[in-house]
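Structures for review follow.
Rule-based calculations on the coordinates, nothing more; no lab input. From a predicted model like this one, the values you see are computed outputs, not experimental measurements. Cβ atoms are built from the backbone, for glycine too; each structure is taken alone.
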Structure 1
Amino acid sequence: MNVIEKTKTGYSAYSPDLDGCLAAGETRSEVERLMKRAIRFHLGEMQAAGLAIPKPTTQAKYVEVPA
């Protein structure tokens, strides 16, 4: 799972299950594309270093509350 946030200058994204894996872009589609690239790179570096690839543990759910 990735978290994508609107920023003052565009969008940023990060993966809670991959510490330090993040991306930033001017548009949502750009940050999604860059995040895919960042994840591939991050996992490749972990494999090259002989580290175990973590299993996803993060969950997300929208919670409705009265305004």
Structure 2
Amino acid sequence: MSKTIIHVRFAPDGSVFEIGERPTNLSTQQWFTKLSARAGSAFESLSGGRGVFRLTGEEIAALKASTLQ
């Protein structure tokens, strides 16, 4: 099963200033918090204030749908 990579970029203070696949009704920090709570094991820290979530399309769709409730 193929995975989609959601890129995250952090500011020097640790806040999220850029993240992929973000639903329009959430801020960058809210989307990161939701992903971390529900799919934290899929997160990988990278150097340079970056990180990635590796999730299937179905997992991303379910997470996005849960933001509408």
Relative contact order in percent (Cα under 8 Å, 6 or more apart) computed as 38: which structure among 1, 2? 2
Say we calculate distance in nm of label points 7 Å out along Cα→Cβ at positions 16 and 56 for every structure; which of 1, 2 gives the highest result? 2
Read-out distance in nm of label points 7 Å out along Cα→Cβ at positions 8 and 40, computed value 3.3, structure in 1, 2: 1
Identify which of structures 1, 2 gives the largest calculated value of mean projected area of the Cα convex hull in nm². 1
